[in-house]
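Before anything else, here is the set of structures, which you'll find just below.
Nothing in this text is a laboratory measurement; each read-out follows from the coordinates by a stated rule. If you're wondering where the values come from, they're calculated on a predicted model, not measured in any experiment. Cβ atoms are built from the backbone, for glycine too; each structure is taken alone.
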Structure I
Amino acid sequence: MKRILFLLVLVLIFSGCKDKGSFSVDGIIKGKTEKYIYLNRVDVDTPVLIDSSKISKKGGFRFKVRASEADFYQLGVSSSDYITLLAEPGENINLAFEGKNLFEKYSVNGSLGSEKLQILDLALTETKRKLDSLSTVYTKASGEPGFDVKGPLLEAEFNKLIKAQRKNNIEFIITNINSLASIKALYQRINPQAYVLYDPHDLQYLKIVTDSLTRHYPNSKHVQALARDFEKEMNQMYVNKLEQLTKKMPLTKHNPDLKNVAGKRIALSSLSGKYVLLTFWSVRSKECIEENLQLKEFYKMYNKKGFEIYQINLDESETDWKSAVKFDELPWISTREDDPLNPKNALIFNVKNLPANYLFDKNGKIISSNLHGKSLQLRLEQLFNK
């Protein structure tokens with residue numbers, strides 16, 4: 001009796017163990033004539049073929065894939081007929097396809113991430129179907145009497161569907177903030193020209209997802225690409241904001257007079273008699289942070305020789321700015337726009353990208369602009385090592 005119980009325990013233990021270095025995909029396809037089905041690993045935004053499986057006469061197929069981390073895959077019979085999976089090591093994924101196209105009607109279990117992706121895809125597919133139907137009705141009605149009344153009503157319904165889809169994706173992101181599936185919710189499109197998350201304020205969700213997934217999947221190429229995209233979008237947001245405000249503001253000679261981290265106002269003109277590097281930056285920009293670390297070296301070399309840095313921060317959060325200055329131990333004059341939403345100094349100096357800088361001579365005249373890295377180092381050597 002003891003031997004039987006011992007063997008039973010072993011069976012339960014081994015049956016409960018999963019191969020953490022791989023995952024499997026088993027499926028069945030009904031009503032398709034294709035002989036093979038293909039599995040691609042998604043390399044950020046490029047599908048790379050990793051395996052194929054012959055579809056049996058009964059429609060069955062199977063894959064066994066070596067994997068060390070959660071990743072996105074495309075499973076399909078062609079470049080236009082496929083579904084997306086979010087597979088993790090140890091999963092045994094089961095699929096069943098019953099529609100004309102694979103993505104139209106299928107079931108998936110054994111993979112929580114893949115189930116989440118299916119929810120997203122089905123919701124968007126339904127929205128697109130309704131939008132296409134409305135477009136057909138709109139086109140037909142445009143040539144009929146009464147369109148002046150019916151047209152605006154159809155447009156309102158069209159916008160209502162788009163807003164509902166946006167709301168759906170936002171709710172999905174908030175609910176699945178720690179899942180890689182939230183990346184797909186960020187980048188779904190209504191059509192090739194329009195994202196589901198279309199509002200400029202939706203950048204906050206890109207940040208939320210980036211911060212969360214960076215903690216949970218720091219080595220994922222998808223998360224790293226997401227972080228790069230967030231940084232790019234933040235820089236572009238600053239550029240757009242500055243360009244819009246520039247059109248409303250006359251260009252005049254300006255002397256920045258801003259508060260430092262201690263709350264004391266310091267004017268750029270008070271540094272007359274020194275070579276001054278006026279810089280603009282954001283704590284959200286990786287390039288800015290990296291440049292600050294390099295500037296610390298230049299500051300250490302030339303500060304006692306008459307070199308000063310007057311830095312203007314453009315972040316909306318005063319707390320983030322002060323924390324960054326303290327954390328990186330920035331030794332120069334650190335100031336911040338009085339109203340980051342209306343960055344007058346950045347407008348006056350026509351800042352287009354971050355980081356940006358202007359080098360002033362001892363008389364307050366600009367002698368160089370946007371010198372970075374080696375170029376800035378060489379210019380400082382020319383000034384102080386004559």
Structure II
Amino acid sequence: MHGVVTPAPQARSARDVRLDFFRGLAMFIIFIAHVPSNSWVMFIPAQFGFSSGAEMFVFCSGVASGLAFGSVFVKRGFLLGLVRVAYRVWQVYWAHIGLCLVIGCVYFLAATSTGDDYTSMIGLSWLQRDPEHALVALMTLRYTPAYLDILPMYVVLLASIPLVMLLSGVHRFVFFAASIGCWLAVQFTNFNIPSGEGGEGVWFFNPFAWQLLFFTGFSFSMGWLKRPTFRTGPLFYLCLAAVLISIPVNFWAFRHVYESQPDLKLWLVQGDVFAGTTNEHILRYLHFLALAYVVLTLVEPRRHWLDHRLARPIILVGQQSLATFLGSLALALASGIVLDQLGRSLLTTALTNAFGFLAILAIAVIARFFKSQPWKTPKTADQRVSITKT
């Protein structure tokens with residue numbers, strides 16, 4: 001055994017502002033996608049290819065986790081790395097529980113005041129009918145209401161980092177084999193975590209499948225995978241062709257054929273959603289990597305654009321990813337209720353989405369303010385004199 005971890009120069013590199021920009025972009029896409037019956041969803045990237053904003057969020061989270069947590073294992077040792085990850089798991093877990101309770105309260109109040117059956121729309125009927133057992137299941141992550149199922153996956157992925165660091169300490173290829181093997185096992189067995197009343201359902205985002213994408217990003221940030229050179233060569237044009245071909249295939253082969261012949265089992269179409277969201281189908285994985293390479297190659301010579309004031313709000317949202325993610329989901333689901341009452345005209349839909357964007361930005365500003373801990377700012381000499389005189 002060569003040690004628990006192998007230091008890598010990339011693990012000590014500075015945070016790339018592009019990471020924050022694309023994480024911020026993912027937050028706005030997630031908001032649009034989670035507003036029920038939002039007509040703007042027709043313009044998000046998921047409509048034009050196999051992957052979606054979820055892939056962007058998970059991959060970027062993997063990269064950020066390598067920078068934030070993997071580097072601790074490298075610099076400070078396994079024990080402190082374990083403590084650091086455990087602290088973040090604790091934060092994300094309680095963020096998820098708090099979000100579920102807030103959304104539950106909003107939907108229960110909406111159902112009471114409007115008479116509409118909002119509780120069943122996102123799977124809250126069990127919590128209303130049998131709170132004693134549903135709350136226990138919620139606290140143990142055996143109950144994940146609809147739209148609120150990505151953070152439990154993130155908890156499992158974060159908790160897997162210490163094991164990944166141990167496997168990589170033997171050899172990075174041992175980790176790669178374990179990650180790919182786990183993904184393959186899911187594809188053949190549909191193994192997942194039970195969820196819902198009676199354990200009849202499963203997690204919508206299967207962590208044993210999505211770990212492949214998360215730890216791909218993690219491996220790039222740790223230097224276990226060599227970062228590609230972003231230039232317009234053969235690889236760029238191959239990826240560009242794959243992205244362009246996916247557009248008509250996504251519209252015809254998946255949507256038209258699947259909707260017109262739901263009993264037809266194509267090898268491309270698995271599960272209850274197009275291209276296997278739950279188990280992260282290989283086409284979603286490859287499409288995202290191809291799309292990411294194309295976009296980053298186009299951005300590379302124009303990186304100075306990210307210094308423009310128009311890009312700063314998106315970067316700020318990405319820097320406060322947990323707070324803005326929680327805010328985007330809560331705002332999206334509440335916005336659906338508002339649109340139900342106002343009607344989904346072009347004007348109301350546009351105003352609701354615009355308000356959501358501004359609210360997400362406001363959450364990022366507030367989160368940054370509290371993280372800066374202004375109450376700990378050293379006082380100037382004049383301030384100290386003033387306090388003494390008082």
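For which of I, II does volume of the Cα convex hull per residue in Å³, calculated from the coordinates, equal 208?
Answer for the origin of the read-out: II.
Quick check on the output: -20500 is helix-only ellipticity at 222 nm (-39500 (n - 2.57) for each DSSP H run of 4 or more, over all residues; to 500), derived from one of I, II. Which one produced it?
II
Ranked by relative contact order in percent (Cα under 8 Å, 6 or more apart), which of I, II sits at the highest value?
Ranking I, II on relative contact order in percent (Cα under 8 Å, 6 or more apart), first place is II.
So if we calculate distance in nm of label points 7 Å out along Cα→Cβ at positions 325 and 349 for every structure here (I, II), which label has the highest result?
II
Using distance in nm of label points 7 Å out along Cα→Cβ at positions 213 and 333, single out the structure from I, II with the greatest value.
Top value of distance in nm of label points 7 Å out along Cα→Cβ at positions 213 and 333 goes to structure I.
Quick check on the output: 2.0 is distance in nm of label points 7 Å out along Cα→Cβ at positions 85 and 285, derived from one of I, II. Which one produced it?
Source structure: II.
When distance in nm of label points 7 Å out along Cα→Cβ at positions 37 and 173 is calculated, the result is 5.6; to which of the structures I, II does this value belong?
That value comes from structure II.
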